[in-house]
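Following are the structures in question.
Readers should treat all values here as calculations from the given coordinates under stated rules, not as data from a laboratory. Note that the structure is a prediction, hence the values are computed from the model and not measured. Cβ atoms are built from the backbone, for glycine too; each structure is taken alone.
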Structure I
Amino acid sequence: MPFAQASDGGGSIRIPASVNGLVGLKPSRGRLYTREPAQFELDISVRLAVTRSVRDTAQILNAAEMKGATATLPPTGFIAGPSQKRLKIAFSTRSLTGTDAEPDVRRATRRAAALCADLGHNVDEINDTIIGPEFLENFLTIWAAGAHGMVSNARLIGLTQGRWVNRETVFEPWTLGLADMFERRREKDPDILQKAIAYGDEVAAAYAAFFEDYDVLLTPVLRRAPLLIGEQDSGKSFDALYDGVLDYVPYTPQYNVAGNPAISLPLYMSSKGLPIGSQFAARFGGEATLLHLAYELEKALPWADRWPEVSALRLS
């Protein structure tokens, strides 16, 4: 069972899955066993894996989720295949900031919606956003607070590891820039983190209400097809990366804040032959719904034999 461990605090399971043609499931908040306490009252980060098949993702979730008296959610167990239940699926290519996906991504998302309809699911296109553009500012505050905590405690963390840490050489410009941004924001408003965390309750409530009417929401994972190597190089300055990063990832962090599960599936390719993931999200605790649907889509549009030209399989 080939897999790679992955963690997701804003899309970092689904994003690499999307650009590499893999399956990437972000579980519901509290689904998995962890020894690590949450950094804030609102825990946006989860761990699982990226895989090449729905079966492998389903088995990893089954192995990693909490079961028994300690489980905070009813266990999913091993989902072994598709369901006969037909779902009510909404889809949209518009981001919460009002931008639309670029043509290749928009085309892939619409094809995924059409495939779901061909399989007998009830599919509706929606134009209204579930949450507003203020989401990104609140999310960035929480995200930047995490970076600020690491940078502020860098030397202490280093000493616990028996080494001297210089924050300027250990951390990338992006992390240092996030930490500095949080410090500036907190100087203007000492309660800014608490306000952002409280806003998270509004996001969770908005998605809970949405999933009372729909079983699944289909969107892009990323606004653009895979970027060129170096386009978001970690050595670039924070200012050089900031606008591009926010433009690239407006579809994934919502579910980290709301706590809902979401999965990226490698259904289609760009006009240049690069993978484009389709993101399917469900209500809190709804991993089984996503996996049942993922099996069905995998059977309808198999990707197991889709390998890049340069790969271990082709070189062997």
Structure II
Amino acid sequence: MGSLNMTRRTALIGAAATTAAAATAKTVQTAHAAAPQTGPIRPSIYRFNRGAFEVSTILDGAIQRENPHEIFGTDQPREDVAALAEANLLPGNMLQNDYTPVVVNTGNEVVLFDTGNGAARRPGRGALLGTLAANGIAPEDVDIVVVTHFHPDHVGGLFEGETPAFPNARYVTGREEFDFWRANPGARGEGLQRILEATVFALPDQMTFLEDGQDVVTGITMIDSSGHTPGHAAYHIESEGERLMVCADLCNHFVLSMQRPDWHVLFDMDKEGAAAARRRVLGMIAADRIPFAGYHMPAPAVGFIAEQGEGFRYIPASYQLDL
């Protein structure tokens, strides 16, 4: 009988404790409500050194698109494009496109590669100036703006309204790129032509034109990678024996154009020429184990390349460049 009473008493005590704990939890939850959710956030800048040069990649923004097949692998069956994406744990029916200019501070000059979309042209995805300022780089600090090619997501940020966004800068681009677009107005439509007239063609007296193998400054060398546009250029950077390749739009998707470099891309003006440039430059990067920055790679848009099958594999940088 005593044992039974003890069991009942234990049960009652346990039940009371459970009720008290629940009441206490309710009181705590009421007194300490969860902070409001504030939405997703992505790092907007990554800074590292290459020798005496300080390099920053700047996320200008991103867009999401449906139907990757309409841009990448346009000469392939839709199902094959979706299957390659899904094999890499990506959705087969959606993609994200990041925009990532690069800043190189040589210690003597601040060199900006491409200017992003421009806040007026693509609101919400023209964040370059704000991100630079938040990280201690004023527009007046930029000494040289390098334009890798003349697509609007690379030149859209050259001006703020009718005023140059980087008032103290001189400008560098490839001679072939400039001459082609000047000689072929409207080659990609009136919309692009209007952007070019308001940006790069408004700056000819401040432009320096380069050929393949020539230097922007000591340690920054133009590499012809034409195909995406007639004068598209990559840039090889080297300081104290440490190297980096700024690839711009040589390869515009880290899976669909990296693993299948011969697949056609909608925005490549010369499909076969662009594929040949990808194989040549990506092959060099892989063979020499050079880190690279790709304008449309996933932010922070810095990584390495290894040969894989019929193409290449993208390896995002982890801590290699921080050591």
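Kindly point out which one of I, II the value 2.3 was derived from, the read-out being distance in nm of label points 7 Å out along Cα→Cβ at positions 129 and 217. Working through the options, I get structure II. Which one of I, II has semi-axes √(5λ) of the Cα gyration tensor in Å, as calculated from the coordinates, equal to 48, 25, 21? Checking each candidate, the match is II. Calculating distance in nm of label points 7 Å out along Cα→Cβ at positions 73 and 281 for structures I, II picks out II as the one with the greatest value. To which of I, II does the computed value -8500 (helix-only ellipticity at 222 nm (-39500 (n - 2.57) for each DSSP H run of 4 or more, over all residues; to 500)) belong? Only one of I, II returns -8500 for helix-only ellipticity at 222 nm (-39500 (n - 2.57) for each DSSP H run of 4 or more, over all residues; to 500), namely II.
Computing relative contact order in percent (Cα under 8 Å, 6 or more apart) across structures I, II gives 27 for structure I. Suppose you compute distance in nm of label points 7 Å out along Cα→Cβ at positions 41 and 305 for every structure in I, II: which one lands on 5.5? Computed on structure I. Looking across I, II, the calculation of mean projected area of the Cα convex hull in nm², for residues 153-272 alone that yields 8.8 traces back to II.
Where does the value 1.00 come from, among I, II, when FRET efficiency 1/(1 + (r/R0)^6) of positions 137 and 177 (r between Cβ atoms, R0 = 30 Å, to 0.05) is the thing being computed? Working through the options, I get structure I. Of structures I, II, which gives 4.7 when distance in nm of label points 7 Å out along Cα→Cβ at positions 89 and 193 is computed from the coordinates? Of the structures listed, the value fits II.
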